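What follows are several structures.
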Structure P
Amino acid sequence: MFFPHPQNPAVGEHMWVNEVAFGPDDMTGTLCNDPGWLRGLRCGQRVALSLDRVSDGFFVSGGALRGGFTLKLLYRQYTPAQFAECRSDPPACYLADWYEQQLAERGG
C-alpha cells in the first residue's frame, strides 16, 4: 500500500499491510513493517486502506498464490539457501513451485 507524505501526497512510501478486514464501507489492515522515513506510522499499527493506493496484492486460491508481483521480484533474487529459510511459511510456501521453476530456468 502506498502511504503519501502529509505535506506532499505525490511522494511517500510503499509498505506491507496484512490482516486486511473488509467492512461495508471501508478496509483496514495492520502494517507489517516500519517506514524507512515517513513519520507517524509503525509496524503493528492498524491503518485505513483505500483501493487507489494498493500497489501490489495477492490472494491464495486452490493452494496457489495469485498476484504477489513484488514478492516474486524479491524471491527471484534469493539464493536457494535464503529461500529455504522462509520456504515453509506463507507467502513463500505458496511460491515454492514457482521458485523451483525460476531456478531451473536460470540453470541453478
Structure Q
Amino acid sequence: MTDPVVYPPATLRVDGDSLAALRSAVESTLNELTPHLGLMRTEAHMPEPWLGDSASFETWAFYTDHVMGAPDGPFQALLAYEAQLVAVRDRLVEIQAEYDRTESDTASLFGSRL
C-alpha cells in the first residue's frame, strides 16, 4: 500500500470584510455534508452479502474493503474532507476574532485622531 499524498499547507488570503461570507460558505457546506456522512456511518455499511451467492459475496467484500473500510477509500476521504472543513471553519473564527480585536484596538488608539 502506498502512503497517501500529503500536500503542503497553502496560504489563503482573505479581506477582513469577506471573512464572514467565507465562514458562512464553509458552514453551509458542513451543514449539507455532515448529515450525509451520518447516514453513511449508519446505513451505508452492508452487514452481509445480500443473496449469499459468490457474486454478491465478492461485491460485498470489495465494497466493504475498498469503499467503506480502506484508509484511502472514498468514505475516509469524505471524513477527511469534513475534518478539513471543520478546521478551516474553526481557524476562520479565530482569524475573525483577531481581526475584530485589531480593528477595535486601532479604533481605540487612533479613533479620536481621525
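All of the numbers you see were taken from the coordinates with simple rules; none came from a lab. Since the model is a prediction, treat every value here as computed from it, not as a measurement. Cβ atoms are built from the backbone, for glycine too; each structure is taken alone.
Here Rg and Dmax of the Cα atoms in Å has been calculated and equals 22.2, 82, so which of P, Q was it run on?
Considering all the candidates, the number was obtained from Q.
Work out mean count of other Cβ atoms within 10 Å over residues 4-11 for each of structures P, Q, then name the structure with the largest result.
P
Comparing distance in nm of label points 7 Å out along Cα→Cβ at positions 76 and 92 across P, Q, which is largest?
Evaluating distance in nm of label points 7 Å out along Cα→Cβ at positions 76 and 92 on every structure, the highest lands on Q.
Give the label, chosen from P, Q, of the structure having the highest value of relative contact order in percent (Cα under 8 Å, 6 or more apart).
When relative contact order in percent (Cα under 8 Å, 6 or more apart) is calculated for P, Q, structure Q comes out on top.
helix-only ellipticity at 222 nm (-39500 (n - 2.57) for each DSSP H run of 4 or more, over all residues; to 500) was computed and gave -22000; which structure, P, Q, did it come from?
Q
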